[in-house]
1. Comparing I, II, where is distance in nm of label points 7 Å out along Cα→Cβ at positions 27 and 139 highest?
2. For structures I, II, calculate relative contact order in percent (Cα under 8 Å, 6 or more apart) and state which one comes out highest.
3. Once FRET efficiency 1/(1 + (r/R0)^6) of positions 83 and 163 (r between Cβ atoms, R0 = 25 Å, to 0.05) is calculated for all of I, II, which comes out largest?
4. From which structure (I, II) was helix-only ellipticity at 222 nm (-39500 (n - 2.57) for each DSSP H run of 4 or more, over all residues; to 500) calculated, if the value obtained is -11500?
5. Going by mean count of other Cβ atoms within 10 Å over residues 171-178, which of structures I, II comes out largest?
6. Ranked on volume of the Cα convex hull per residue in Å³, which label among I, II comes first with the largest value?
Structure I
Amino acid sequence: MTSQILTVDDVCLRVTSGGTPSRRISDYFEGAIPWLKTQELRDSWVYETEEHITQTAVENSSAKLLPANTVMMAMYGATVGKLAILGAEMTCNQAACAMIVDPNKADYRYLYYALLNDRSRIIDRANGAAQQNLSARTIKALEYRFPSVEEQRAIAATLGALDDKIESNRRAVEVSRELMRAHYEAVEKSLVRASEVLKPILGGTPKRSLPEYWRGGVKWASAKDIASASGGFVVETAETVSEEGVRNSAAKILPKGTIVMTARGTVGALARLAEPMAFNQSCYGLQAIDRNEASLFLALEAAVARIKDAGHGTVFNTVNMATFDQIEIEVPTSRRLDNLFQEMSAIVLQRLKENARLAVLRDTLLPELLSGRIRVQVEEAAA
């Protein structure tokens, strides 16, 4: 069978959106039916949601029960274009578009990858709209190349194998981090000022007017890179700088493992450097004094969470050197877990780096497979 150019609407049994039950009726949100919000669309399978609703809530709102394998896309706001595949029957809010694929016409995973590959164009469409949103009508009209369903499945299986490994690593990272937090919470701790155990160092930005300072061999983390880091480490950065740029600016290269905190934008976000990196002046590098960074990261992470939960927003309105004299952190009294935290952090970093390599491979293969420039043998994929 030759490939066809078909719209999303052509290959779906239904393209719809959800709804939000009335928040005034608290009973509606005390059920067992998963209710998905667009913040939970993370370009992966989704099996569970933060909130759940009742059958009565479904019947008295625009929320709809959606089957497993439904492809989801965020239509509004900061998450526009984000995707997910439902791993179980769920409902969703009105900001999500739900695509229920006709299995006789398309493989749901193939459609997911087609949308993922087209994300930049989809986001451009949203930005060009009057409301900076997508509509179900716009999504229905998106056109893609669809080979035979068998070939679609073979392509999806190839890409899915990479995503499955990425997801496996992601879960292992989360389990390892939760285990470290549990160990940290269980031990006796002493309250100290952050500046007693961490040395704050402000970052900097090389002159953008000098191109030789940019696109060099040094990764340069912005506050956005820190805030979006997964697994507690910054592995990749949006920009790089040259060593000359570092030498001729306030930027500094700090060693692998250094803790970095954002001082602007999403204030108080934390991550550790996966390798020696520089960073901008919207961040502070925090070098450990006489303790390892893994233990102090857990202590600082817990302190930041407590401050935010308590609503002390003034602490993080403006972060400067004096802020670290004000923040108190609980440091484990004994050092016996320091090596364990360091070893577990090393395993976490190993998994995150593997995921970065797998993501590059997947993103390289994605346009080639979807365009037909690289073909997958259907028989091989089925074997």
Structure II
Amino acid sequence: MLRPIRLFASLLLLLSPFFSHAQNLLNQPESVTYHAADNRYLVSNWATGHLVAIDSAGGQSYVLMNQSCFAGLHIIGDVVYVSCRYEGVRGFDLTTGLNVLNVPIPGAANINDITADNVGNLYVSYPSESKIYKINVAAANVSEFMTTGLYAPNGLCFDELYNRILICSYRNNSPIQAINLDDSTLSTVTTTFLDGLDGITMDSDRNVYVSSWETNTVYRFDSTFTNPPLVFSTHPDDPADIFFDTINNILAVPLFFTSQVEFIPATTSIQESTVGITPMNVILYPNYPNPFNPTTRLTFEIPFADHISLVVYNITGQEVTSLANGWFVPGVYQLAFDGTQLPSGLYFARLKAGDFSQVQKILLLK
């Protein structure tokens, strides 16, 4: 059996019990954030309410146990604020472990994501009631902030440049909406065809990422929302409340039902696609360049949503690697293949979409 090669197209750091060689403490991870002071990621767990830390070596440890750390996480300084589903919002000092904030939300059930502005307020989504709450941290009080014009608001992200809260929703054809914090008005930033959106986050270039449970995909919008979204990454499971670590330039993606977190360097494009353009046929185009050394790109297009696999084989029929294996929406996709660790020779790229199959020859010359 061939050793797996390091692929430009799928450079994922998958933190699981197999990576860390230790017990996996994650159980339906919902939200991820990064604590710069300790150089570690914190993960909430829907099934247990425990808060788990993942260090730079992939080691896992409990930060808090049985403290209702079920859903959204947001760090300000050394305090992590948590959406606690039924209890409201709680804050914990990461240096001392002390509970420093308790703000009950009367009647709340399954409150979800949380974010903060830059003047001391937290914002919490309540999808089942289509509301967003505002919490004044200093006063430790809560108010209903937005109760109209929303439907199942889920992920929240503060956009400092425009002083607004960006919102994605767990609904069909979810729009990206925004609340202007200067006047508390709600607007639609862009309409989409995307369904079942969970998380929303922003990188240092102000590109916006959203995760979809419907397609197990993370999409990326440009900073102005001018162009259709790109498929940034696909996953074997439901990507939940994603987080962009701007210090290390990494997108953290919790996979809810497989109890894992994927960390994707943003400089590594998993796949680029144009979503919103519907092709007429399933096509795998010849790679370019061909011959190549050591990298080339494979482009395919699909006119319908389907499970797609794109696998590279050597001349003996052995699988070298899988470039794509998941549910894709209609669009044109381009994936990079790196043959640095492979010998020169003829290889075959095979695309499968439903009953359709197509093979292209690719030639590596060193």
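The numbers here are math on the coordinates, done by the rules we state, and not lab data. Just so you know, these numbers come straight off a predicted model, no measurement behind them. Cβ atoms are built from the backbone, for glycine too; each structure is taken alone.
1. Sorting by distance in nm of label points 7 Å out along Cα→Cβ at positions 27 and 139 in descending order puts II first.
2. With respect to relative contact order in percent (Cα under 8 Å, 6 or more apart), the highest-scoring structure among I, II is I.
3. The maximum falls on structure I.
4. So the calculation was done on I.
5. Top value of mean count of other Cβ atoms within 10 Å over residues 171-178, among I, II, belongs to structure II.
6. Evaluating volume of the Cα convex hull per residue in Å³ on every structure, the highest lands on I.
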